[in-house]
Structure P
Amino acid sequence: MSNTEIAALAKRLRENIQKVVVGKSDVIDLALIAILCEGHVLLEDVPGIGKTTLAKAVARSLNCSFRRIQFTPDLLPSDVSGISYFNQKQQEFEFRAGPIFAQVVLADEINRATPRTQSALLEAMQERQTTVDGTTMPLPRPFLVLATQNPIELEGTFPLPEAQIDRFMLRISLGYPTEEEERTILSRFERSDPLDTLGPVVEPSELVAMQSVCRTVRVEKSLSNYVLALCRNTRGATGAQLGVSPRGSLALYRASQARAALQGRDFVLPDDVKYLAPYVMTHRIMVDGQARLRGRKPENVVQDVIERTPVPVDSI
């Protein structure tokens, strides 16, 4: 499979998803980038914007198995991973798989569950496997976690631990639609839900092949050093208590390869890295208390780092 074929398949995916999700081409492209990297996405925005609809549209377009987990304070880890129960008819223990054993998993309002339940996703997101009662089982491929959280309503929520936030490749906000887009939403959903008739346009086997090709996109050494410089400069940056981890460096590297492949290129440009840096890096940075009181945010740290890190001109 060539990069031109990947671009064509990505266009089919984008157009199919936009039969349900009005506009938001940039958000859809970011979700596709994460999918091509086998990365996970944290959708953070106010209710009613279309986070759940986007997740369902992605799953149906890929013809992947889809499960939704509604996170609540009383949700248990076994509700996510599954349980072993005694089958009286067979007189033996059997395993009943939980919703984590799907190719696309929607963790809805993930910050409403307790940290103990949130941690049930840690192994699955990183190693693509889960362990129940001492038995480790692989998860289906491709495997993608789309998690949503409401950043405004904090009552009854539990902040995601840094170890879990770091496992999300990208953090995306959809934002409110424009007036014209909202008018289109009213018209499109007037008589029926287009999600009900949305069909697949890419098979899971094709997606796995696309993911393999993305790993072969060329990244010049100067650009690799640029990725490392951006991430390393967040560590110890003004007001930053916690900088971007090596996992974040790898995420930015792979996301840049995927963006290049989406555009039909077999090489990465500095613009790929600069465009993706805020989506990959911001949620991995923790601002210290004093800087937070002065109004400094992780977004400011990332922007400062991008501005003061020299762009390698020999790779342009």
Structure Q
Amino acid sequence: MFKTCTDYLAYVVLRVTIAVIQALPLDMADALCRVLARMLALPGGVRRSTFDGNMQLIFPEATPWQRQVLCRAMWHHLLLMVCEIAWAHRRLHLVNWPQVLSLGHNRVLLRHLLSERPTVIVTGHFGNFEIGGYLIGLMGFPTVTIARRLDNEPLHRYVEQFRSTHGQFMVDKEGCAPLIDRHLSRGGTLSLLADQHAGDKGCWSKFMGADASCHKALALFALTSGAPLLVAATRRAGRPMYFETDCFGVVDPQDDRTGVCSGVRSLTQWYNHRLAEAIAPAIEQYWWVHRRWRAKPVKHAKLGPVGDAA
């Protein structure tokens, strides 16, 4: 009973917060996010130890001032991302989406989305990936996404409702393999976050120059179904509620002339390399408070670093 009450209390607080955000003009919300970002970026702020650890690993030569500037910009992005998600239902619709979204390599994206063959799209905790999935559904392309079920049931139903409004369907990661195989066998589209830590048994690969554990299933879904694998991302284009979606690489197991699809390890390294390239021009839009890099087990460390794929 206590958990049920606290879950509903958290749900009510979230809905009230969203209602307040929805009433704010874009410029006012942007200014408020900047003020809050300054507070969150202070030394000892939220998840600051994780941020500093990631900086030491990926940008060891950055000065304290550069790290502070990046931390503030990252928090501004994350807070603004929350606002954009809250605004999506009211400000993004079938009529105006071409005015707020720019599609890079649109012929490549649309050719695969319209194909009768299955497609696997991978992205990361970069830009506004929630809006990216929302807009793809709004354009008329339903996708399936794997996600962990939230412990708070009312919040889970609310988040699931938002994501599925225009055809982004969620499946629980526990026991999802048969459902995904069936979806891909019917020519469906699967979208996945590729930068989730996979634990000691994952496929260790280089991501931004450091070893990271990756889920083998991402590569296996493409290899076993013969689906082309696309690396894509949706990032903010300079101001709130304006976005750029681009494709940063495509590999097809049925037409692989580079050998990238020769195995799970090589394909995993390939999409990590492409994702890092996508993040590089806008590093402030990556979740540097995300625990992507963790200590490598001794048995894997003895194998040495994994080389970058071409």
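Every number in this text was worked out from the coordinates using simple rules, so none of it is lab data. Because the structure is a prediction, the values reported are computed rather than measured. Cβ atoms are built from the backbone, for glycine too; each structure is taken alone.
Remarks
- Source structure of the calculated read-out (FRET efficiency 1/(1 + (r/R0)^6) of positions 52 and 252 (r between Cβ atoms, R0 = 30 Å, to 0.05), 0.15) within P, Q: Q.
- Among P, Q, structure where FRET efficiency 1/(1 + (r/R0)^6) of positions 108 and 220 (r between Cβ atoms, R0 = 41 Å, to 0.05) as derived comes to 0.50: P
- Among P, Q, which structure scores highest (criterion: mean count of other Cβ atoms within 10 Å over residues 20-27): P
- helix-only ellipticity at 222 nm (-39500 (n - 2.57) for each DSSP H run of 4 or more, over all residues; to 500) derived as -15000 - corresponding label from P, Q: Q
- Winner on mean count of other Cβ atoms within 10 Å over residues 60-67 once structures P, Q are ranked, highest first: P
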